[in-house]
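> Following this line, the structures themselves.
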Structure I
Amino acid sequence: MAMTQTKLHAPVQLNNSVGTHYTVPGSTTTIVKQIALCNTSANNRTVDVHLVPNGGTAGVANAVIYNVVVDATSTTFVNMSAVMDAGDFIAAKAQVASAVTMHSFGIQEA
């Protein structure tokens, strides 16, 4: 099986409601290594990120980043080694729409 280091999705400005930003492809395992949260606004903003099992819904039970404050005009890097299986997905939201950009990086094994 080949292991590929990759960005898991294009940079995305988060909405203020939960949206899905990456889904693990079929026959693939993904290791999420880092999530970068860049606050481009002049005010502190909170962010929630969820690693949701296949068929699940984003909620407190699968939050990996919850109500974390990203300071105004700064970037927060969250390092992890979270294993996700086919169909699992990354969902996220920010306190205010279009204020925080999210990048996710990891390794895919297919």
Structure II
Amino acid sequence: MKVAFDKVESIGILHAEGSLDASTAQQFEVLCIEHIEYDGSKTVINFENVSYISSAGLRSILMLMKKVKMQRGEIIFCNLSSTIYDVFKISGFLSILHVEESVQDAISFLETK
């Protein structure tokens, strides 16, 4: 899994690429938490190039969400493939995550906060 970082004004953007599974989940979680702690509380996580997510990946997202909530931050996920969207839906994650269609939609939402 690769994670690239970008910033639009005060909003951090993380571009994830690859599979989020047992072999990559911890690295993903650590990189995201480091970015959020360093760069601010408003973050977009772009899943456009994420092809697969396992239960370990879901756990890393859950841990990330808990950390962000403790810091009173906000994360928006965007560009989910239909497969990833279905996994989030079936697992109940759509009730705890905010999902937008695109990076720009996510940025627009966070700019109103």
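Just so you know, all these numbers are worked out from the coordinates, no wet-lab data involved. Since the structure is predicted, the reported quantities are computational estimates derived from the model, not experimental observations. Cβ atoms are built from the backbone, for glycine too; each structure is taken alone.
> Of the structures labelled I, II, which one yields 15.4 when mean count of other Cβ atoms within 10 Å over residues 39-46 is computed from its coordinates?
I
> Using the calculated result 17, 53, 26, 4, 0 for P(r) over Cα pairs in 10 Å bins from 0, in percent, for residues 7-70 alone, pick out the matching structure from I, II.
I
> Here is a further query. As an exercise: mean count of other Cβ atoms within 10 Å over residues 47-54, calculated from one structure in I, II, equals 20.1. Which structure is it?
Derived from I, not from the others.
> Follow-up question, since we're still on this one. Could you tell me which structure in I, II was used to calculate helix-only ellipticity at 222 nm (-39500 (n - 2.57) for each DSSP H run of 4 or more, over all residues; to 500) as 0?
Computing helix-only ellipticity at 222 nm (-39500 (n - 2.57) for each DSSP H run of 4 or more, over all residues; to 500) on every structure in I, II gives 0 only for I.
> Which structure, out of I, II, was relative contact order in percent (Cα under 8 Å, 6 or more apart) derived from, given a value of 51?
Derived from I, not from the others.
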